[in-house]
Structure 1
Amino acid sequence: MAMGGLLASCTTAQTEDEKINFLLITVEDISPMLGCYGDPVAKTPILDQLAKDGVMFTNVHAPMGVCAPARASLITGMYPSSIGANNMRTNRTTLPDGIPPHEAVPPPEVKCYTEFFRAAGYYTTNNVKTDYQFNPPITAWDENARTAHWQNRPEGMPFFSIFNIMTSHESQIWDRANDPVVIRPEDVILPPYYPESDIVRRDVARAHSNNTIMDREVGEIIDQLKQDGLYDKTIIVFYSDHGGPLPRQKREIYDSGLHVPFIIRFPNNKLAGTVIDELISFVDIPPTLLSMAGIEPPDYMQGRAFCGKYKCENPREYIFAARDRVDSEYDIRRSLRDHNYRYVRNFRPEVGAYQEIEYRYNIPMMKEMLRMRDEGLLNEDQMYWFRTTKEPEEFYDLNKDPHELRNIINDPAYADDLERMRAALYQYMDKIDDKGLMSEKELVWSMWPGGVQPATKAPVLDQKENYFELTSATEGASIAYMINRNTAVPHKRWLLYHEPLPVSQGDTVSAVAIRIGYKQSKEVDFILN
């Protein structure tokens, strides 16, 4: 059987009556700095074994190199720049030009994909990071808290659980600066964009050591799954929210900021040791997870399923990525990558490639690199990131130049591929309705008219003879409900309304409506008669 057929056939529900469980372990800020990906100094035995027991994907990429826009994509299956989630941290209290802290407002049909799992009978939990560029709607999760766990589900329910590990986050480079390192600074291999320096080596070693600690934490979660007798009833998925935590990695539009590890372990080690080089974007992950559960992905999603019952037969040709405002710094960059090349379009070439990100100054090696820059101690490769203006276009041969340091935009040998990818980039921007060329104020006002958050209209109940329906006049609103919410019933929680419900005379139905990016409606109570 062809690989596509294997990935389609082995990942759906075990039987008609028993749905497969899902455990997603997401970590912060790592490129494929793992032993299973060939990193010679990494000490990550748990993840190395997970890759041996499962399927390792070698070409998975975030649509933006920073967490909140990337996570907006991960929860919706949409490109951040198509749903108003492209500027980092929309909830900041200090935004320019009178822009209020705000939430992204996707088109009305867009949902958190976990709602489709809930509608299919899954108990969904998130522990605990969201950071979606909008507040998580009440309808997204059964549990969204530090105590959220598959163990809390009602008996017999399949689960879909996410655990987020912070240990590898950028901030841990300085927060753990005085902790013992597992990887010695003298052993790390520096990429060519880093200078030789004890400080640089120490921080790179710290990042590797944090990954080793993270690896152990992954093992603890998997051990709990085994202790609960669920290991071979669960699909385990491991990935990072974007590329590495260090300077010229996080926030950047190159592989150093976008390329992530991604591993799937299927029950009973099906397809153990398989390696797949297919191009995959974060927008592909929600439809794929739905597909693996046997749930048909909605048509609006911009990604394509690469596994499961609804696997798309045609592999992805390109990876699209973007960079807009990050913290206080504005830029407009768009990128298209295939297996061999990256094309970058810089819409603000007057802005330097390096930008003054205050948060990043906490990393000792960032200050060290700036000192060495100012003292003329950096070579050409190391200075490339610090150029004070950018070319309008960049083009890189990823086979010859994997660190993307040689812009060959004017090399006639690449003219045909350049033209192909230039045209494809603009086609992507048009297809997804890329909003990145709008000013941020114009974008916000298009979502929140006059800078005021729109409100979801409260649910209305329509009772028939044997069933009732809940609706909201707000297009795209989701509805959560409880029946007799004040009674002492185990596992009492807000449920997702997704189909008409039977009438039981005298019951009280409490309901609330929410559309992503809108203010939640007031709660209303209805007494069935």
Structure 2
Amino acid sequence: MRASGILMPISSIPSEYGIGCFSKEAYDFVDLLYEAGQQYWQILPLGPTSYGDSPYQSYSTFAGNPYFIDLKELIKDGLLTEEECRACDWGGHEGYVDYGKIYQSRFKLLHLAHERRAWEKEPDYVKFVEENRDWLEDYCLYMAIKHSQGDTSWNQWPAPLKEKRPEAVEKARVLYQKEIAFFRFLQYCFFAQWSRLKAYANKKGIQIIGDVPIYVAFDSADSWSSPELFQFDEEHTPKAVAGCPPDAFSATGQLWGNPLYDWEYHKKTGYAWWISRLEHSRNLYDVVRIDHFRGFHEYYAIPYGDKTAENGKWEPGPGLELFDVLKANVENLNVIAEDLGLLNDEVRQMLKDSGFPGMKVLQFAFDDTESSDYLPYQYEKNCVVYTGTHDNETSKGWIENLKGHERSFLREYINCYESPVNDCVWALIRTAMASTADLAVIPIQDYLCLGNEARMNTPSTLGDNWKWRLLKDQISPITVYHIRELTRIYGRLSKTVLEEELEAEAEEETVEKETAAEKEETEILAEKRG
């Protein structure tokens, strides 16, 4: 079935306290998606972010980001006051997140909210803690110890804590029990609020596309609590780390620094950790976008300590076996494979055999060969087309920066020869929506024709990423109308919306007939009286 959706990070939702969250504005955005005839809302990873604020570098692959907790709901519950929230410094620009000020303000308020109720006596809280104990206790302990150690990474902790020796762990549980309880509270709030928002979206016929990074961060509860999952030596130091080799975009490659999986260990356990991870993701989202799909066929291993990615080498991954196990053990597993980048025939075959839809990005389509796999006439139906992703320029910024043959080829292809850039952006969106891809997902920045000031991330850079936010009322009713019309024209309206439109048309026709009948009856009576 043909469908479409919008890519919009939670952090980019307009809200009162410095960053997008699970507030009324998030529910308003769901309503907007519905009015625009969309069936999907794609978001970025929901995990608690670490240094650099990237959602792809999280302190946990299971926990949620406390920045997304709606403070207004805590005010409504009597846990905070409006005066306390207004007294905080949330940054000086509504269009960008000031993560430093958010960190200082949010945690101060959340500590107050935690202290104002005996949460251990709340049935829903107790139930949440019990149901999530497998990951929750290690995460909360990790964060409590981390704060006690000046927020340093676990590999810099004293050896008994770094190595998670039982006596040191038990001592820490007692010593930091108040801080551990605080982090439990944060996760309870996060999941309670997210569950309500997701249920509201689902009731409106909107499915959530979540994002699962292939790797976990080294500075995370996952790598500290379960070192056996990774390629660590006896001192818990990585033998090699993740990244990408040198290419046309980077002469020295990309050094991500994430720990690599010990795939032999995972295989021996029947991929139990992966089953748990995807089951958790399935509960969070309706569809899971798995990042860096090619890394499951073979992964790039860079010697630990290297300053660049130049000396890495490709190593075999688990291949299709992992996904066969996941399909057999995780119910209703709905996956989008992020298959971007340089692929070989073996990776393409793995994707085909998996049955998962891959991704097509129009910004990658217009090269000198004029025969890219990303050109719409090359698509199979089983794929998801994007104008761009969170890692790309906005479409407007990209078009403005195109030169030479690529620029002329794009304008020819989308029939936008001398038109203004904004017209070209809409023509590019139309190209995606008209394609044979089963699903089309458009970043909200493109529907608003925003330039690179609204870019979400520039890979391999620090400083200005993950900050862009939508302004209140920036999406006008006329934009919603145009989105809906494109969705209708290209057969991507949801069945529910179509049924409602038909019902509305039928009701309008009935009213018109009844009005006409009443008018005719009035005229007949008038003639008789005359």
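What to note about this one:
- Ranked by Cα Rg over 2.2 N^0.38 Å, for residues 230-357 alone, structures 1, 2 are led by 1, which has the greatest value.
- Largest in Cα Rg over 2.2 N^0.38 Å among the labelled structures 1, 2 is structure 2.
- For -13500 (helix-only ellipticity at 222 nm (-39500 (n - 2.57) for each DSSP H run of 4 or more, over all residues; to 500), calculated) the corresponding structure among 1, 2: 2
- Value 13.9, calculated as mean count of other Cβ atoms within 10 Å over residues 126-133, assigned to which of 1, 2: 2
- Structures 1, 2 were compared on distance in nm of label points 7 Å out along Cα→Cβ at positions 318 and 366, and the highest value belongs to 2.
- At a computed 28.1 (mean count of other Cβ atoms within 10 Å over residues 62-69), which of 1, 2: 1
Any read-out appearing in this document is the output of simple, stated calculations on the displayed coordinates, not a laboratory observation. Every value quoted in this text rests on a predicted model; they were computed, and no experiment measured them. Cβ atoms are built from the backbone, for glycine too; each structure is taken alone.
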